[in-house]
1. Please state which of the structures 1, 2 yields -6500 when helix-only ellipticity at 222 nm (-39500 (n - 2.57) for each DSSP H run of 4 or more, over all residues; to 500) is computed from it.
2. From 1, 2, which structure was distance in nm of label points 7 Å out along Cα→Cβ at positions 44 and 76 = 2.8 calculated on?
3. As an exercise: distance in nm of label points 7 Å out along Cα→Cβ at positions 68 and 100, calculated from one structure in 1, 2, equals 2.1. Which structure is it?
4. Work out relative contact order in percent (Cα under 8 Å, 6 or more apart) for each of structures 1, 2, then name the structure with the largest result.
5. Using the calculated result 25.2, 74 for Rg and Dmax of the Cα atoms in Å, pick out the matching structure from 1, 2.
Structure 1
Amino acid sequence: MLFTGELVDMYSKYSEWRGWKWSPLQIQESDLGGVRSALVAVEGENAYADLRFEAGVHRVQRIPQTDKSRMHTSTASIAVLPEPEEVSVVVPSESVKLETMRASGPGGQNVNKRSTAVRLTHTETGIVVHCMEERFQHLNIQVQ
């Protein structure tokens, strides 16, 4: 857990040195004061290209200050993922088959009497999407 904190500190300083924006999204501390896990966003020119090879398991072997008699090994797993780009996809309504059905679960008498659930099938690929989150059919169509 000390090693994880050292890695977070190292990557933070490296990002600052490179002029990248470092944004900690979630840092989970341990009961002993170390860092158990961290999730950060790094933004800047060539940030992903330069950091992608950091992904993997990092290991350190050292003799801790508290226990001089034996060597300790610590490992930390690093994942480097690019920020996904937003993609705009337009699916023509002619290639989608809309079916309605009765929903299951909570919703009272309305879901038992009316076809409130919606199923969309893309006829070209066979991809199917179900929605029965709302109590009313028109709301389930909007969710999709």
Structure 2
Amino acid sequence: MRLSNRIGLMFSVILIVWLTSLLIHVFERQSSFDINNIQIKGVQSATLIDEGINGTQTTTILDKDTLNEILILLKKSKTANFNDVNVKANIGTCSIILKTVKGNELPKISAINTSFSGAIIESGDYCYRNDSLLNYIRKFLK
């Protein structure tokens, strides 16, 4: 085999390995936005950020019972289609930031209260409906 063919083959193998690892990384990262992949036992705190007309209000929840209730409600979210959601009818927005025991932040979850579609939960490319979660969170943001 000639040297140029060996070099070409070597670069091809390196390119294939690099592209495969890139694809694996992208799919792992995307799945981390899926609410169903959140491990309830690994979450230590939840920070609720209300981005309202009167300014931003932040509440951190450390109580295990309250935190478990939020996580259980979050897991009960039903998948929604972005095409069926009218976010222009937004009447309130808040963010949920979950921190793990190791201090890592999970991807930010946005909760939008709309007048037509109800409570919409967004995380990455995923969209969910969950009115009960938003109603529960409202108690802490008033």
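1. Value -6500 for helix-only ellipticity at 222 nm (-39500 (n - 2.57) for each DSSP H run of 4 or more, over all residues; to 500) corresponds to 1 out of 1, 2.
2. 2
3. Label of the originating structure: 2.
4. For this comparison of relative contact order in percent (Cα under 8 Å, 6 or more apart), the top structure is 2.
5. Derived from the structure labelled 1.
Values in this text are rule-based calculations from the coordinates and carry no lab data. All of these numbers come straight from a predicted model, not from anything done at the bench. Cβ atoms are built from the backbone, for glycine too; each structure is taken alone.
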